[in-house]
Structures are given as structure tokens and as C-alpha cells.
1. Comparing structures I, II by distance in nm of label points 7 Å out along Cα→Cβ at positions 33 and 49, which one has the largest value?
2. Comparing I, II, where is volume of the Cα convex hull per residue in Å³ highest?
3. Comparing mean count of other Cβ atoms within 10 Å over residues 41-48 across I, II, which is largest?
4. With helix-only ellipticity at 222 nm (-39500 (n - 2.57) for each DSSP H run of 4 or more, over all residues; to 500) coming out at -9500, pick the structure among I, II it was computed from.
5. Identify the structure, out of I, II, from whose coordinates Cα extents along the principal axes in Å, for residues 81-168 alone was calculated to give 37, 29, 20.
6. Of the structures labelled I, II, one was used to calculate distance in nm of label points 7 Å out along Cα→Cβ at positions 65 and 153, giving 2.1. Name it.
Structure I
Amino acid sequence: MSRIGKMPITVPSGVKVNIDGNTVTISGPKGELSRSLPEEMLIKMEGDILEVSRPSDNKKHRAYHGLTRSLLANMVEGVSKGFEKTLEIVGVGYRAEKTGDNLTIRIGYSHPVEVIPLPGTALDVEGNNRIKVTGANKEMVGEMAAKIRAIRRPDHYKGKGIRYTGEVVHLKPGKAGKVVGG
């Protein structure tokens, strides 16, 4: 039995779950998410507990068991609490500002870079060098954060660029000078 797959999902109050065959729709205070899950998995709701079980110990069913449970748990957490990723801009003169729903980033290019949020995500700027991506869908929040980071990845010589908060950038040594007296 899958250790992750057999864990029950507790559905908080205010969150509604609708199971229609292999399509699960979950709605809550942060929004509504719908997803088609593998047809083989058996999803049942008893009271406020959501459980996933598999029909057999077939290799394919074992693989889908934990995946299906994780996807459902992320949907429940997303519509109740939401997800958030924070990015930092490091570098002299590098900054971000919010213009309407979009984000304008000045990151050392000859032009400012305009970032349009993906559907279901929201962008915020704290100060002028911290970007916060929030949303109910964990995949969309991660994808939006990755797209922003890809605009200018951290440089491994000076450490400048856009990085996730808490990301460690190992700096490489530059050129060693000419050895004298060798």
C-alpha cells in the first residue's frame, strides 16, 4: 500500500467537493478547481474525509495511487489556504513595480520587461525587490514563479538576478590573477 496514497484528506469547513466519475471539482473561499483524475482510482467522500483507493496492486495502479491523493490534497489546500511563492531581485538598479495587474521588471536589459500573470495567479511587489506570486492552483503558481525567474536567472559569478527566497546561489571564483614569480 502506498504510504502517501492511503493517507486520508481532511476537508475543512467551507470547502465543497463534487465527484463526478473521474472529474473532481473542489470549491472554497479562494476559488474553484476542477481536474480529471485517472479513471482506475476509486475516490470516495465520507463525511469530511476524502479517501483514494486502488483496485489492484498492478504497477500502474500503484503509481497512480499516491499521485491522485497528492493532486486532491493540493486542490483542497489551494481552495482553502492558497499557495504562495516569493522571489527576490538581487542587483544594483534591478527593481520591480506593479502596473495594474501586470508587473514591470527592470533587470539590466535595454527595456523594461512586462510580465502578465497566468490565469488564476496574482502578482504583488513588496518594496521594490521582492515579488510574491499567489493563487489557488499550486502548478500555476510554480509555473508563474519559474517564468519570472527565467527572465534573468542568478549569475554564478556575481549573484545578480532573480531567485527564489531562500535559494542558495553558490558563487564561482572569477579568474585568478597572474601568478607572480612562478
Structure II
Amino acid sequence: MQDPSVDTVPLDREKSTLMSVESLKIRPATEADVPLLLKFILSIAEYEKLLDEVVATEETLRESLFGQHPAAEALIGEWEGEPAAFAVYFYNFSTFTGWPGLYLEDLFVKPEYRQRGIGKLMLKRLAKIAMERGCPRLEWVALDWNEPAIEFYEGLGAKQMSDWRLFRMTGNPLKQLAKDE
């Protein structure tokens, strides 16, 4: 019987190349993975040119992912036993559907492991988790300059929500709004 944490799909339909079952294992992150998760977070931040915004530490990740009230979950993708990718996700909620959805905060494949179908398999696993948990939506954002990611997502059937704008409040504006009540 195949290990349920391993998916096998064609890497590229045009090339008809199949990934070996042993090549990629996708597993839930554990508390022991916290240092690895921080390295992945720093890598994606560097890729996105946002390294100066990272304030996460091993301690904050440990508490946020594995503490008394976990705020998110993570997956690790291992290519032939080596960490190659990660995804962090959590529940959001749609008042329109009346159901929770999954929100993908980050998905990152190390550059040396790209073009092997790993990103697709990670999203495939997240879609499976969403379906198993009764979530009718899987959502995420992509930076507007990241054309390879946008093309990849659209190629999988994802729709860009161009009529919605993401808003964020941090720092002093957040503190000021909180105290003005």
C-alpha cells in the first residue's frame, strides 16, 4: 500500500515524465521542524525582496504553530529525503458560503528543486486537505510582479480576484485604532 503522505503525478504532461513515488514526500511539519521552517521563511522573504520585514523567531513560530492555540499549520516537502519546499496555511471563513476555507500564507520551493512538479504537488495536497475538511475554498495571494507564480497558479485553474484589494494595518495605525474604542 502506498504511503498516504506521498503523491505521484505527471511532472509535465507534454513531456509525460512521471515522478518516482520515492522522490517527494509531503508531511505535516512537527515542532522539531521549527528551525527549518524559519530558514524557509527567510528564503521566501529574500525571494520576495521582503527580508527586512521578517521578525519571526524560532520561539514565535514554535508558539504560533505548536503552542496551546496553534494559529496555522505547515507542510514540508522532501525530495529524496532533503527539505525542498514548505507551505503554511490556516483557516479563514466565508460568510457567503457559511463555511471555513483554507488560506495559504506561503508556498515556497527551493530554487534548486523547481521544475520538478513539487509546487503542484504541494497545492494538490492542500486541495486534498481542504476537501477532507469540508472547505469549499483554497485562497492565497501572489505579488503582482511574480509572473512565474501567477502563470503557474492560473495554469492550475486558479482565478485571480482582480476586483478585490488586500488591506493591511500594522504598527502605530493598528495601535491607534485599538485604543480609540
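1. Details: I: 2.2; II: 3.0.
Structure II gives the largest value of distance in nm of label points 7 Å out along Cα→Cβ at positions 33 and 49 among I, II.
2. Comparing I, II, the top value of volume of the Cα convex hull per residue in Å³ belongs to I.
3. II
4. Derived from II, not from the others.
5. Working: I: 37, 29, 20; II: 40, 30, 25.
Only structure I yields this read-out.
6. Of the structures listed, the value fits II.
Each value in this text was obtained by applying a stated rule to the coordinates, not by laboratory testing. Remember, it's a predicted structure, so these values are computed and weren't measured experimentally. Cβ atoms are built from the backbone, for glycine too; each structure is taken alone.
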